[in-house]
Structure P
Amino acid sequence: MAAGFVVNDTGVDTLTIEDALKHYFGYESFRPLQREIAEAALAGSDVLALLPTGGGKSLCYQLPALLQPGLTLVISPLIALMKDQVDALTANGIAATYLNSSIGGEVAAERLAALDRGEYKLLYVAPERALMPGFLASLARWNVQRLAIDEAHCVSEWGHDFRPEYRRLAALRRQYPHLPAIALTATATDRVRDDIERFLELRDPQRFVASFNRPNLRYSVFEKREASAQLLAWCKARSNESGIVYVQSRNSAEDLAARLTASGIQARPYHAGLAPRERARNQELFIRDEIRVICATIAFGMGIDKPNVRYVVHYDVPKTIEGYYQETGRAGRDGLPSECALFFSGGDAAKQRHFIRQIEDDREREQAERLLREMLGLASTPHCRRAHVLQYFGEPVETLECGNCDNCLQPPERIDGTIAAQKLLSCVYRIRSRGFSTGEQHVIDVLTGRETEKVVAWGHTDLSTFGIGTEFSRDAWQAFISELLRMGCLEKDPERRTLVLTEEGLRALKEQRPFEFAKPRVVARAKSKRGKGAAIAATPLDERAFEALRGVRKRLADEQGVPPYVVFSDATLREMAAQKPDSLTALRSISGVGDVKLERYGDIFLRALREVVD
């Protein structure tokens with residue numbers, strides 16, 4: 001059978017791969033490498049596919065599953081992902097199901113019986129279930145034709161989300177050596193890619209690596225000052241949009257969600273300390289557009305298919321570029337312009353270094369230090385952030401100016417910080433030499449000549465550094481401290497919050513080392529204009545029509561108990577609102593309107609559009 005054609009399960013008809021794309025998913029064209037990956041899978045090859053989040057990885061195995069008889073077994077790490085995927089497939093008229101601990105025994109028995117009857121095209125399971133002896137034996141009678149392993153980077157300890165159970169999937173390959181496999185991930189360095197091929201025992205795989213570039217995402221870094229107020233300003237400027245706020249601690253997730261809700265922006269926390277039912281409920285509220293913001297630890301997000309997340313904020317600096325890229329990738333999955341903001345301070349960097357030093361295993365500690373250095377380099381670079389990310393993943397960069405990150409849109413002002421650094425390091429040294437441990441504000445008080453109660457009581461008005469820094473504002477000194485913390489010249493005791501001069505800082509002071517600082521940015525309180533790099537711009541539309549269609553979509557989604565995007569994505573609704581189709585034929589030309597959805601929803605949305613036009 002030629003790749004791209006299928007004899008369906010009844011043996012009656014054939015479909016081209018293009019026909020299937022439009023019929024089931026409503027798309028006229030493929031995203032980069034989707035077609036090539038699907039055709040390689042159809043030809044029976046093992047495949048390693050690296051596509052960015054939002055690049056349409058799932059379709060690469062879903063189309064082959066539809067274009068050939070038999071069952072495709074999908075290994076997925078999260079229960080939420082399975083349910084979302086199956087809901088979306090079912091809405092498109094595709095027979096799919098999942099087996100996991102969230103379903104009762106009676107439902108599981110029904111699904112197993114249906115699998116025995118060959119009624120499904122795709123089955124989603126977690127890796128642990130896939131390796132159960134009873135389950136492995138069942139695969140033989142279910143006519144499994146292909147294995148799809150999602151989030152395949154989980155197999156590598158060099159990745160950002162290592163899961164040992166993924167390595168055991170090689171046992172499944174050995175028991176069913178005839179099954180071709182497709183391994184998919186959104187982030188993987190060369191070393192991780194090699195691990196995926198080795199540990200999943202891919203046989204002479206075809207490797208497809210799409211660009212890691214997400215041109216619709218804008219990357220920005222802001223100096224972290226009064227962070228909760230900054231976050232509130234950011235979210236208020238985007239009050240009608242969905243966003244994810246990533247934090248390091250459970251307490252931060254709880255506190256920020258409460259502050260946002262009190263200010264009128266409905267938010268919920270998400271972290272491993274919540275009861276499973278509450279955690280699932282908060283996630284469901286977010287996915288169904290009942291709340292605007294989820295404040296979460298990194299426990300949230302892998303596999304979340306919500307396509308209309310318009311922004312991702314990192315309230316604390318991530319530990320790795322891989323993690324940062326993966327988490328920012330949850331914004332703008334529908335291709336519409338979205339924003340990624342990192343609130344950054346040198347204090348955060350110092351805190352991460354402190355935690356890393358507690359790691360006892362030398363190899364693990366060195367790896368964590370290397371990954372953090374890479375991340376801090378991205379946070380502090382004065383150059384194009386997009387180019388920095390792409391080069392980290394080994395992707396050639398055509399231009400060092402993307403036009404859609406803060407450094408390209410507004411190149412940072414650089415100042416000679418040599419004298420400021422010497423004054424600051426010297427002040428910390430002299431305060432410590434008097435036997436005192438002080439925080440940032442006390443050091444700034446001494447430099448700017450403020451005779452506070454503590455400065456006077458401790459005799460710090462007598463220091464040679466008292467009042468030598470009046471040429472800079474307190475905010476400027478705060479920014480300089482942040483830079484020197486990031487560079488490792490200063491450290492902050494995480495418990496007492498006091499500044500310490502490091503050996504590196506002492507060397508810099510003695511050598512009179514030159515320093516250059518970037519003028520810090522603060523969070524803008526309103527949306528900025530899109531840069532030239534926002535290649536996938538929002539379609540001009542009638543906002544009234546768009547809101548009317550969103551209301552219809554929400555009502556239908558609630559009636560069916562599914563997230564709104566399962567009915568139609570924002571991108572599809574925007575195109576409807578802009579073009580205002582007046583017939584089923586015209587509606588079918590809208591991207592994302594497949595034949596099943598056209599039959600199910602077509603008249604309803606046409607009626608809503610007519611009411612707006614009239």
Structure Q
Amino acid sequence: MKHKAVIFFLFILASFANQAQVTKDDGEKSRTAEINPYQSCKPFTRWWWFAGIIMNDDIKAQLNWVKKNNFGGVEIAFIYPVKRNPKAIRYEWLGKEWQNAVRYAKMYADSIGLGCDFTFGTLWPFGGTFVKDADRTQIWGDPGFKQPLRLSWTHPDTGNVLNHLDKNAFARYATVMGNALAPALKGTKSAIFCDSWEVETKRIWTKGFDTVFSKQFGYDIRPFMDSIYADYYSGPRYDYMKLVSKLVINAFYIPFTEKVHAMGTFSRVQCSGAPADLITAYATVDVPETEAMLYNPGFTRIVFSAAALSRKNIVSSETFTCLYGWPAKYFRKEQTADLKLICDALFANGVNQIFWHGMPYNPVGVDTNYFYATVHVGSNGSLAEEIPSFNNYMATVSEKMRVGKPYTDIAVYLPLEDSWIAGEYPKELQLPWAWGAYELRYEHFNPELKGYQPLWINNDFLRKAVIKNKKLWINDLAFKLLYVDAKYLDIETLKTLFWLAGEGLPVCLKQIPAQAGYYKNTEFETMLLKLQTLPNVNADLKKLVEEPPLVTGVNIPGFWCRSKGKEATIFFANPRTEDLSYPLSYGQSYQDSTYTRNVTINYQGNNIPVMLKFEPYQSMLLNIDETGRIRFENIYFMPKIPVKE
């Protein structure tokens with residue numbers, strides 16, 4: 001009897017153990033799905049749906065082509081009619097026929113194992129003909145201002161661009177768009193996409209802004225607004241930008257992600273160009289997205305930093321946009337080797353999900369439609385033959401760059417105050433679509449940080465930090481040092497630095513900052529002087545860090561490292577990716593010899609000499625095991641030899 005009781009007890013115990021294991025496994029799968037919403041690592045392509053009659057047979061044929069060419073899915077973007085024909089026959093925007101076409105595309109994509117995302121509107125800034133005048137974007141000093149939503153599905157009718165500083169205006173917009181997309185959101189989970197900020201930003205305003213400003217800052221901003229970008233108004237300009245940033249984040253980016261979650265989807269967002277604290281803005285979304293080449297690849301570090309700090313594992317990129325300049329050049333003559341140069345530079349800055357920009361909607365058997373600011377994804381053109389193998393290459397690297405978590409060593413304060421105070425970029429740095437220093441397009445790390453893997457950080461995350469063993473901990477990321485190189489600091493940021501240094505965190509203070517803002521707090525100078533007296537605060541990096549950087553050597557190529565326990569994976573980009581900037585020259589990737597770099601990888605107490613041999617057009621991926629042994633991964637992909645012009 002006792003024997004039977006023991007057996008029964010062991011059976012019950014085993015059942016609980018099995019149930020616990022099932023629960024654990026299910027939990028792990030759930031967490032994996034949460035941090036990796038794109039389960040496939042294959043590149044997606046933006047799919048331009050021109051305003052017209054969208055046929056199921058055409059949808060099916062193009063999605064079959066996408067599947068055959070090793071894409072992971074599509075993102076449907078709704079734009080103007082073919083050739084911008086104002087008389088084009090088309091489905092009513094958001095009408096039943098439009099909804100049926102969108103629903104069929106999602107259903108068929110699901111049936112063949114492709115992802116299907118949707119842009120949350122037509123064209124880029126949110127808006128449309130259904131946005132009422134009361135909800136349109138505003139600027140100071142011009143009550144009649146109207147930013148038209150040009151070249152949208154309803155072209156030539158423009159409609160209004162939405163007021164992105166008004167949470168209620170966004171809610172009304174989101175209700176209309178959400179209801180229209182609802183039939184297409186069944187099945188696998190889609191992303192709802194928001195493109196980069198293309199709302200008029202100069203003197204951006206909203207009803208009640210002056211009242212909120214006065215309560216927060218204690219003075220009236222209105223007398224300064226007409227000349228808010230003048231050099232002598234740097235104090236009021238900083239305060240103005242501080243409130244604009246708060247409204248952009250709280251009235252637009254946070255509600256956007258909340259809305260798409262309520263729809264059963266997830267958010268993928270480019271916050272680039274927004275007049276906001278970009279780290280905080282990007283941290284509010286599920287999949288932060290960068291773009292290249294309208295932004296240089298180095299900008300991606302800001303996007304990745306926000307993702308890492310907020311525990312988002314996927315960083316996507318709208319890729320190959322206007323790579324040879326604007327207006328778009330070499331259409332259908334693009335060279336895969338040049339494209340690889342860009343995506344390798346992105347991988348070396350943390351990207352692990354590529355979105356091609358992109359594929360035009362075309363009827364069955366036709367590939368003549370095109371989009372003006374893109375490389376051509378289709379059966380014709382110079383890229384067609386290489387697309388399948390190039391996609392395999394990007395998927396392979398993307399998969400490796402999702403394993404474990406980012407390796408971290410130095411947190412670098414993003415000089416947001418400097419950019420807001422600077423106002424406008426110098427003329428030589430401005431672009432037709434970019435004028436303000438708030439965009440942070442050209443931020444880069446001090447050269448003395450070469451060989452480390454620094455991440456940007458802001459005050460919002462510093463305030464959430466924990467100091468353990470003289471290290472800065474943000475969630476599961478550890479930094480050995482905080483690096484601050486800023487001309488100006490907010491009093492609240494200085495208080496945070498003083499607290500962190502007081503807890504024992506090494507702080508490299510490269511210059512003595514002035515106080516940002518119009519009204520000056522008398523505590524600022526006193527606190528700054530005390531901060532400089534602390535033994536763990538110094539301008540000399542070498543006096544604060546004893547260990548060598550992750551990688552040492554001469555002419556260290558760009559790299560990205562991810563760690564898993566005591567193991568690590570490092571992607572080293574081909575040296576030709578160094579300091580890429582817009583625009584690329586045609587054939588810039590051309591390489592007729594092998595580049596060699598002798599480096600030492602300093603990881604987990606091991607100092608490992610490695611010779612990096614970059615054959616033409618190749619980057620490198622290596623693994624370090626817990627014993628310090630190096631193993632090179634095979635990521636070989638040879639594009640056609642490019643032609644230089």
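Each reported figure results from applying straightforward, stated rules to the coordinates on display, with no laboratory input. Note that the structure is predicted; figures quoted are calculated from it, not measured. Cβ atoms are built from the backbone, for glycine too; each structure is taken alone.
Observations on the model:
- For 24.6 (mean count of other Cβ atoms within 10 Å over residues 42-49, calculated) the corresponding structure among P, Q: Q
- Read-out helix-only ellipticity at 222 nm (-39500 (n - 2.57) for each DSSP H run of 4 or more, over all residues; to 500), computed value -13000, structure in P, Q: P
- Structures P, Q were compared on FRET efficiency 1/(1 + (r/R0)^6) of positions 226 and 346 (r between Cβ atoms, R0 = 25 Å, to 0.05), and the highest value belongs to P.
- Look at FRET efficiency 1/(1 + (r/R0)^6) of positions 458 and 586 (r between Cβ atoms, R0 = 30 Å, to 0.05) for each of P, Q: the largest one is in Q.
- Structure (P, Q) behind the derived value 0.95 of FRET efficiency 1/(1 + (r/R0)^6) of positions 162 and 290 (r between Cβ atoms, R0 = 41 Å, to 0.05): Q
- With respect to FRET efficiency 1/(1 + (r/R0)^6) of positions 146 and 354 (r between Cβ atoms, R0 = 35 Å, to 0.05), the largest value across structures P, Q is given by Q.
- Identity of the structure behind 27.0, 94 (criterion: Rg and Dmax of the Cα atoms in Å, calculated), options P, Q: P
- Structure from which 1.07 was derived, Cα Rg over 2.2 N^0.38 Å, for residues 170-465 alone, options P, Q: Q
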